[in-house]
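**Student:** Multiple structures are listed underneath, in structure tokens.
Laboratory data are not the source of any read-out in this text; all were calculated from the coordinates shown. If you're wondering where the values come from, they're calculated on a predicted model, not measured in any experiment. Cβ atoms are built from the backbone, for glycine too; each structure is taken alone.
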Structure 1
Amino acid sequence: MRRAPLQTLLCAAAIALFAGGLLRHLSVPLFWHDEGDTAMFATRILEVGYPKVHGPGNVLYESGARLSVGVKESVDAYIGKTWGDFYFAVPGIWWARGVDDPYARTFRVRLPFALAGAAGVAVWLWGVLPAVPGGRRGRLVFAAAYFALCTLSVSLVLHLREARYYALLVLVQGGLVAAHLRRVWLDALGWRSYAVLTALLGTLLFHVFFVAWFPVLAMLAADAAGQVWRATPAGAPRMRALARALLPLAVAALLTVPALLFFETFSVAADFASDVGAGPGVWLANLRFVLVHFLRQEWLAAALAARCFAAWLARLPTGAEADATRRARAISARLLGFAAGYTVFGCVNPLVYERYFVALSPALALAFLLDAFASLALLAGRPRAWRIAAAAAGVAIVAGSLALRRDALAGRLAELRTPMHGPVDFVVEDLRARHPHPASLLIATNYEAQPLMYYLGSRVIVGLALGDIARERELLPDVVVPRRHWPRSLAELRRFLAQGRWSEETLPVLDTHYNNVPSLTPSPATPDPHRFATPVAAPGDPGAMRVFERVPWP
């Protein structure tokens, strides 16, 4: 039997390592706020066909603009965000109905998202493979290095594991950029295939994450137009070429118009921005946050260093640069330009989260590797000492990038051995253990209401948005779960606790901001980033999670 080449084995090992880090302990912890939102709206889709806000028991509205703005009153539909991830979650929610264990249900809902995220990482790679120098073996080594870098991007891996739009954003945005690069710059994709992919994915992107739709289509249109303008003679040929290049993006924009109107996108966004505040100072603060994140947790520093080194080598007086290295450096420049433009546009949004930029993680890794491989090719005819010095510099750049994220890497390794459990895990386990039929409970909490709805089947009132508080004040819950970090609606829970008698259960876990989030970089919007270990509460700790249960009068 013929043995597989070393490069193939190396690539397979890197993919297996990435898959292992992505899928291990996928069921733990249980959903946090936003994932619970996805699970409950997908459940509502199974019941009535679309994300309806009001149901027989629960009101589903916990994020986005105010209730008066974020609901399409004519059909009682939630329009605080688009619904792509809600519908994508439906098969997993249906599959999860076959098991009772909350962790098994979590795994079944998250698995399709994780697989979509893995496909997205691969799609980004597909987009640049024709530009990789070194033939088939070079491409296999490149792919192995790419999956290794993605494995070491802890932020990327954590986001791909979530039952939310993040993995879908990596997949759809990656498909758009890959099709663009292959058609516009690499001549490796037929126009019809490119047009169909761009029109479909450009439309789908809005339904996955509408905030990304505007900068992505604008950046791709500007890049395509610029390339045609430079490469086509002036006059009628240039106009025809421009129309042909921009037609797929224009079709995507036209197909999106009905959704823009239905979701009242501009009015919802304007209302939200007025609540948060905007301006040049906010934009600069957002930009600083994103750059710090890319430098500490992603491959921006390595990509910039490799870009400068490859550009210096290409300008040395050694004759004409080979087409292969010129092509690799050109695609790297496109990826870095796209990342820069997307970031500049994206930071206009007054409230910025790490997850908005997760799709740029593969782009930075690819840009770094393209310039690194181009540098190796440019060094082929240089003295051996040059090649040794360049290899040492490359190792130092990677090591420096890893040193910046050493805490995240160490935490992720520990989490792979011992999964983290959050406060929602403890509450769900406690109530399931003490109540054989938790669906009969009326629970009041001020945050992460949807995970309790999903795992317990209970009616959960109050929540963060106070969407139905006038009627809910007339009720007396069986269980109250106060979350001290969310004061906006905490007073409503105190109102309930002032009525009747209550027993208090203290759980051995801290009442943290979230059950857990994938974000790694602290910010005003995410003051309590990802925790790699269970936040255990010592006996008597005032910050411990507490559950109050109503004691009936004798």
Structure 2
Amino acid sequence: MCLTRKIILKITHLIAVILALGLLAPLPQAAGAGLKADVDPRVWQDTTNGQAADFMVVLRNQANLAPLASSALQATPRVVEAYRSLRLAADASQPAVEAYLKRYGASYRAYWILNMLVVHGRQELVSLLAARPDVLYIEADTPFKVNLETPETIPQAPGLPAPTAAPQPGLVDVHAPDLWARGITGQGIVYANADTGVQWDHPALKGQYRGWDGAQADHNYNWWDAIHAIDNWATSNVCGFDLKVPCDDYGHGTHTTGTGVGGNTASGPIGMAPGARWIACRNMNGGIGRPSTYIECLQFLTAPTDLNGQNPEPSKHADVISNSYSCTLIGKPASEGCSSHSLQAAVDAVRSAGIFMSVSAGNDGSACSTITDPPGLEASVFTVGAVDAGNNNVIAGFSSRGPVIIDPTPLLKPNLVAPGVSVYSSLKGNLYGYESGTSMAAPHVAGAVALLWSAYRPLKNKIPETEALLENSAVPLYSNAGCGTDTSTSLPNNVYGYGLLDILKAYLTVMPLRLFNPIVMN
């Protein structure tokens, strides 16, 4: 080797060492030059002028869960197999990246439901990571205010007593009481809420909480807080950070959980499946979310851990997850919010594991193609719009419509609709009240799945079959809005999907099968 070449190699090596130590940042105008991985432009923006930011580093080695789509495995074995595959992919590729980050002195958090690490660092670290052959892409993990409320939200009216009429009109509208009368209330099913937290000891919720045995509470494997003090959040929160006991810092999660599983009120159950058991994860900080907190909650609900985040147990998984949130940024351009498919890999993994996800369509109606935010725009989730049960099930003005046009091929959404206007449920402080939004519609469907799977266990974890059953049994509803290629006779359509949830018809459809497959309780 000639002397000149040796000198060049030594200089190149010296520059690499300097970069690794963070002593020399690449020139701003050269950001992204010669990189192997795709980098979200917002990451470059977040790290300009020497700023440090959080960003998601997604690795190339991702688990192949496709074989599970045709697997005959039942619910728990299927989740266990999905967890094993996901962990193998992460464990095979993350150690090298973690060692690199430790040498660099960067803080990070590793995940397995999507093989990625959330890293806190400056632009030079982004460039170094993007140049690694084992990195697939780097995406911003910027906090954003979540659109939880609607202009038509009914005031919470603190202290409002339970109404004398029971059960609630929305529950009657979708025929939940008809299943209760047959002794089907969701027994043996684990219902999960990923939201702003939950007041776990609310009188309507305490008896259904899996962490309560009637005498004492054990929050291990039943609760996780994805809002961490070290993640550069605001310096204060009414509940605090890294909570070991469930708390709702916003009020939204307590209401949505009640709609899914609430019971024990003066007027009877307020939830679809009051016999199910619930677990929960807080994925928002006072109504402010970020992609990584959503993903972290999906990971926990697939394989719950103890309160220290250790010893995951996929056998304690959720069966049904209710998701009344979106990944968006209110009042800012879409380019500054969550990327269109930020949550796709995670929700795909949840589906592959046989866990049903009921997701709110969003509150950006009434125009067409307003279902624009993850996870509601994904094909792998069941997207729910909102109707007014007290007004002949007319679509709520705020309910987002399809088609989803973020990709070249338009996707018809929502899948169906459920009550979402003036829905009565539990509120923080042992109170009750009314709220409106597609947030209120999604738990109706999640609770309906809990009822179905409780009634007919061979259907449990069979996502395509369950979706088809819900869609084919829905009450047809038509629209003249002309969204996408819809006509006035289109069914499904981009306003109502297949129509209004009808849990009784869905149950009666599978009822004959129960003669040959009696219920086997978990």
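**Student:** Among the shown structures 1, 2, from which was the value 23.6 of Kirkwood radius over Cα pairs in Å calculated?
**Tutor:** 2
**Student:** Continuing with the same structure: Using helix-only ellipticity at 222 nm (-39500 (n - 2.57) for each DSSP H run of 4 or more, over all residues; to 500) as the calculated read-out, with -20000 as its value, let me know the right label among 1, 2.
**Tutor:** 1
**Student:** Further question on the same structure: For FRET efficiency 1/(1 + (r/R0)^6) of positions 369 and 433 (r between Cβ atoms, R0 = 41 Å, to 0.05), find whichever of 1, 2 sits highest and give me its label.
**Tutor:** Once FRET efficiency 1/(1 + (r/R0)^6) of positions 369 and 433 (r between Cβ atoms, R0 = 41 Å, to 0.05) is tallied for 1, 2, the winner is 2.
**Student:** Given a value of -0.48, -0.59 for log10 I(q)/I(0) by the Debye sum over Cα atoms at q = 0.09, 0.10 Å⁻¹, for residues 49-360 alone, calculated from one of 1, 2, which structure does it belong to?
**Tutor:** Source structure for this number: 2.
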